[in-house]
Structures are given as structure tokens and as C-alpha cells.
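Chemist: Down below are the structures I want you to see.
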Structure 1
Amino acid sequence: MCTRVRRSSKDIRCEGKILECKNLEEKNTSLEAELRQKSSLEDCNQSLFVELNKKCKEIESLKALAMLPSHQPVPDTTLAKKYEDLLAAHEDIKKKLIAKEDFVHHSK
């Protein structure tokens, strides 16, 4: 013989609310993790942006130096090498910044 326990409608509502609460807690945890990830990416993007601006300023300074009249003692090979290095670093940082922006855009 099987005995059935009758649950009241109040018990059923409570169970539903408990389940709803658990689901909301899981969603909240997931959203918190997503927010931490986005915040971390934004911090990274900000530091890349600052680094990119520094490199741009260095490149502009080197461009100005490269345009000095030739009678001033400027070591052309050293300047050219420094300019190429900075230009390569600038391009690399720009690519990283674009990649981060694409990642953030696609993860939304």
C-alpha cells in the first residue's frame, strides 16, 4: 500500500519560490563573473590606450627630430632605428587594442 503525502498549495508555492531564488542566485553569480571579466578587459584596454598614446607622442617627437636641418648633429642611423622600433611598437599596440575591442564587442 502506497501512502501519499499531500502537500498544501502553500508548500508548493514555497518550493517554487525556493527554486526561483536558486535560479536567480545562479544568474547573479554568472553576471558577476561576466562583469569582472569585462572590467578586467576595460582596464587592459585603458592601459593599452595610454601606452599607445605615449608611443604616438614619441613617434611625433622623432618625426620632428628627423626634420631638423642636416647641419645639426643628429645620428641618422640611430634615429632611423629608433623610429622604426617605435613605429613597430606602435603598430603592435594598435593591433592589440583593436583585438581587445573586437573581443569585447563580440562577447556582448
Structure 2
Amino acid sequence: MRQFSNTLFGLALSSALLMKSFAIQDELVGLAVFSVLLSAILTNFMWIRSIGIAGISGLSLVYMKLGGSSLPGTILTVITAVLLSSAVLLAIFADLSNSKQGEKKTG
């Protein structure tokens, strides 16, 4: 499950970078990419995996700044947010399943 979580982080990063091809402002693309990278780093390196959901706040800023002016940008922001939250949830579930397997072996 951990590999699938990292795959979803990669897809979210690709989705954020795809915004550049739809003439979205460079600042917003940079904020989206930074949010995804920050979320991936926090999720993979912090002991509490749920802290990685903090990347959604940057994507919500991108969504607000777009303000409906760019339909492709809005759609890509929503897709990126869904991929990002799914990746964090899968990382949490991977840790839960690993801890359950460890309990079965010791018990």
C-alpha cells in the first residue's frame, strides 16, 4: 500500500505541473507543486502521517486565487487535492495494516 501511496503523490505532482500547460499563472503552479511536495515529504518522514494533509491548504489557496477564471485550472486543482488526500489516507492505512501484522506475530 505504501508504494501505491507514493504513486498517488507522483500523480498529484504531475497534475500540479500539468497546470502550466493551461496558461495558469506561474505563482499558482509553484504553490501547487510546493504543496504537493511538502505533503509528500511530511507524510513519508513524519511519525504522524496525517500531518501530510497540510498540503491541501496550499491547494485551497490556488483554488481561491483561480476564482473560476480558468476551468481547466479549477479541475486540475480539484483532481490534485483528491489525489493528495488519497495518498495521505493510503499511507495511514499502510501503517495501520503494518501495526496489525506486527501484533499478530508477537501475540
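Chemist: One of 1, 2 was used to calculate distance in nm of label points 7 Å out along Cα→Cβ at positions 33 and 89, giving 2.8; which?
Modeler: 2
Chemist: Computing helix-only ellipticity at 222 nm (-39500 (n - 2.57) for each DSSP H run of 4 or more, over all residues; to 500) gives -30500 for which of 1, 2?
Modeler: Checking each candidate, the match is 1.
Chemist: Let me ask you something else. A value of 2.8 was derived for distance in nm of label points 7 Å out along Cα→Cβ at positions 17 and 97; which structure in 1, 2 was it taken from?
Modeler: Computed on structure 2.
Chemist: Could I ask something else about it? Where does the value 15.5, 57 come from, among 1, 2, when Rg and Dmax of the Cα atoms in Å is the thing being computed?
Modeler: 2
Chemist: When you work out relative contact order in percent (Cα under 8 Å, 6 or more apart) for each of the structures 1, 2, which one comes out largest?
Modeler: Result for relative contact order in percent (Cα under 8 Å, 6 or more apart) over 1, 2: largest is 2.
Bear in mind that the values in this text are calculations on the coordinates, not laboratory data. Given the structure is predicted, the values throughout are model-derived calculations rather than measurements. Cβ atoms are built from the backbone, for glycine too; each structure is taken alone.
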